[in-house]
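Next up: some structures, all given as C-alpha cells.
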Structure I
Amino acid sequence: MSRLTDLIPDVHVLTALTPEELAGYLLSIARDEAIQNNGQFLPGRLTDQNYGSYGREHDGSVRHALDEAWHWLDTSSLIMPAHDINGKNSWRVLTRQGHRVLAEGTFASFRRAEAFALRMM
C-alpha cells in the first residue's frame, strides 16, 4: 500500500495542494486500504498513519489539509459510509463513481467537472 509520504514527500507541497488535488491521492490510498479490509477503510486511521510522518511541527497543518480532502471526497460522492454498524463507526467505502474514476484514470476530469458545476451555480 502506498503511503502519502511516498507520493508527496515534501510537506510544503502537500499543504499547498487544494483539497480537490489532495483528494486524488487519498482516494487511491483508500482504495488500496479497502482491498485489504473487505472493501472498507477508516479515513481517521489513514490520516493518523500519514500526517505524523511530516514532522510534529507540521501536524496541525497536515491534519487540516487531510481532513479537508476527506470532506471533499465525501461531499463529491466518491466515498460514503459503509453499510450497517460499520458506517456508524466511521468506516467508509468507495462509491461506484469513486471506483470508476480510479479504474478509468479520470479523477482529474471528474475534479474539473465538479469545479465547473459549482461555478455555474
Structure II
Amino acid sequence: MIPPLLVLPLGPLMLLGLLRYRDQKAWLLLLMAAMPQRVLYDQLALLLIAGNRSEILILIFCSWASLPALLIFGGWINLPGGWQLWILLTLYLPALGIFLAPKMVGQIKQWKSKLEN
C-alpha cells in the first residue's frame, strides 16, 4: 500500500496544504495523505475538509466520478495508472483545491488591487 503523498507525479502536490499550516484541516489532509490507504472508506475523513454544503457536494460528486471508470475497466485493479492515482485525482486533489481556494481567492484579490493602484 502506497500513501497518496508518494504517488507520482501528483502526490507531492499534497504538500501545498502546508501553505495554511496553522489550520487543523491542513494537518488532517497532510496526515491522511501520508498514511497508507486501502481502497474503501479510508478516505471518508476527507469530507471533514469541506466548510459548507456546496463544498461537500463538490467532494461527493468528485468521489463518484471514478464510478464510470470502475465500470468500464472492471474494478480497482484494472484502472489505468493504478487505483492510488484515481484516489488521488478524485478525492485528495479536489479536497486540496477546496481547502486552498479561499486563500487563493484572497491572494488574487490582493494582487488585483495592487495592480490597479
Structure III
Amino acid sequence: MNQPATNDLDEFSDISATDFKIHFGKTLDEALRGRTVRITRHRRAAERLVLLREEDLMRLRSGMKSPLEDLREQFDALLARMQTLQARAAAASIGTAGMDALGEAAVKGFKPSE
C-alpha cells in the first residue's frame, strides 16, 4: 500500500491489481477497518476500482440524487408549467372547431411566397 490509512473517503490507499491478488486478505481487512482502497490495473485511470465498506457507500449514496430523480423533477416542473388554465382550455378545444373556423384560420395564416 502506497498511502497511509485514512477514514476520509476523498483519499485512497492505492494498490496494483497484481498486489491486490497477492495480498487480498490483508487488503480486505484494511477496507473493512475503513480504509478506502483504489485498485489500479496497468496504471490506467480508466481501469480503476474502489473497495470500500458498504456503510461508506450508503453514506455516499445518501447525499446523491439519482439521474432518474433529476429527470422526474424536470418532468414535474414541465408538467406544472403546462397545467395552466389557458393550456387546459386550449387542450379542451382541440377538435371542436367547425369548418368555417378552420377555413378562416387557414386564410389568416396564409403567407404568399415572395
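All of the numbers you see were taken from the coordinates with simple rules; none came from a lab. None of these values were measured; they are calculated from a predicted model. Cβ atoms are built from the backbone, for glycine too; each structure is taken alone.
Structure summary
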quantity: Highest-scoring label, criterion being distance in nm of label points 7 Å out along Cα→Cβ at positions 73 and 89, among I, II, III; calculated: III
quantity: For 4.4 (distance in nm of label points 7 Å out along Cα→Cβ at positions 41 and 81, calculated) the corresponding structure among I, II, III; calculated: III
quantity: Source structure (of I, II, III) for mean projected area of the Cα convex hull in nm², computed value 15.9; calculated: III
quantity: Relative contact order in percent (Cα under 8 Å, 6 or more apart) - highest-scoring structure of I, II, III; calculated: II
